[in-house]
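Computed from the coordinates by the stated procedures, all read-outs in this text should not be read as laboratory data. This is a predicted model, so every value here is computed, not measured. Cβ atoms are built from the backbone, for glycine too; each structure is taken alone.
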Structure P
Amino acid sequence: MADEQRKAEPPKEPNRELERAVRRMEERRERWLRTGEWPVARALGMMGRFGWTIVAPTLLGAFAGRWLDKNFHSGVFWSAALVFAGAVVGFAAVWRRMQKE
């Protein structure tokens, strides 16, 4: 009986993270209703910007890795590690940017 009462009671402290997420979604929806759909050119421009945001650090990692591998005769150790690190940096940058939009 006591277990049933505990399950029926709402939690005493509300989940702050959930409240923030709901508030952020409401703000985005209100902004979208105010401004409307983006023009096609703007949406395509944003996709291109996101693509280069991922590709640029990945390529920098590849070039830096190749240079390190060539100088230290380490096979593809640095190339693989820095390509992965560049991709992580690029995706993280895109993720932060998408959260702002």
Structure Q
Amino acid sequence: MALSLTDDLGYLFNVDEFAQSVTYQRKLGLGDSTIIGIFDNETVPVDAGGIALVHQEQPRFMCKTSDVPYIAEDDYLIIGSVEYRVVAWVHDGTGVTTIHLEKQ
């Protein structure tokens, strides 16, 4: 059974703490909106088939699932002045969605 955190999400996604407001652009001009979430651009080691590992950024954005009910591949997030394309997402069943991004 999924744990409901709906009441606590306001505390988790607080712009006075770790969260920030970003622009969410739906593909095909279906409307832009501002959503709040936590951006992470972790650098992870990737096996490129050689002796040494290379490191690659893996940008992602966590937000309320209710803020992105119709999320689709090729939607965009504008974070700061940087544009990111939506490549994948995971609704975790607790009201939080992690969006995997690709820097444009």
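Kindly point out which one of P, Q the value 2.4 was derived from, the read-out being distance in nm of label points 7 Å out along Cα→Cβ at positions 27 and 43.
Working: P: 2.4; Q: 3.1.
For distance in nm of label points 7 Å out along Cα→Cβ at positions 27 and 43, the value 2.4 is produced by structure P.
By the measure distance in nm of label points 7 Å out along Cα→Cβ at positions 51 and 91, tell me the structure among P, Q with the highest figure. Mind dumping the intermediate values first?
Working: P: 1.9; Q: 4.9.
Checked P, Q; max of distance in nm of label points 7 Å out along Cα→Cβ at positions 51 and 91 sits with Q.
Check the numbers for FRET efficiency 1/(1 + (r/R0)^6) of positions 19 and 67 (r between Cβ atoms, R0 = 30 Å, to 0.05) across P, Q and tell me which is largest. It would help to have the intermediate numbers written out before the result.
Numbers: P: 0.05; Q: 1.00.
If we compare FRET efficiency 1/(1 + (r/R0)^6) of positions 19 and 67 (r between Cβ atoms, R0 = 30 Å, to 0.05) over P, Q, the biggest value is for Q.
If P(r) over Cα pairs in 5 Å bins from 0, in percent is calculated from each of P, Q, which structure is the one that comes out at 2, 12, 21, 23, 17, 12, 7, 4, 2, 0?
Values: P: 2, 11, 11, 11, 11, 10, 9, 8, 8, 7, 6, 3, 2, 1, 0; Q: 2, 12, 21, 23, 17, 12, 7, 4, 2, 0.
The correct label is Q.
Out of P, Q, which one gives -29000 for helix-only ellipticity at 222 nm (-39500 (n - 2.57) for each DSSP H run of 4 or more, over all residues; to 500) as computed from the coordinates? It would help to have the intermediate numbers written out before the result.
Details: P: -29000; Q: -500.
Of the options listed, only P reproduces it.
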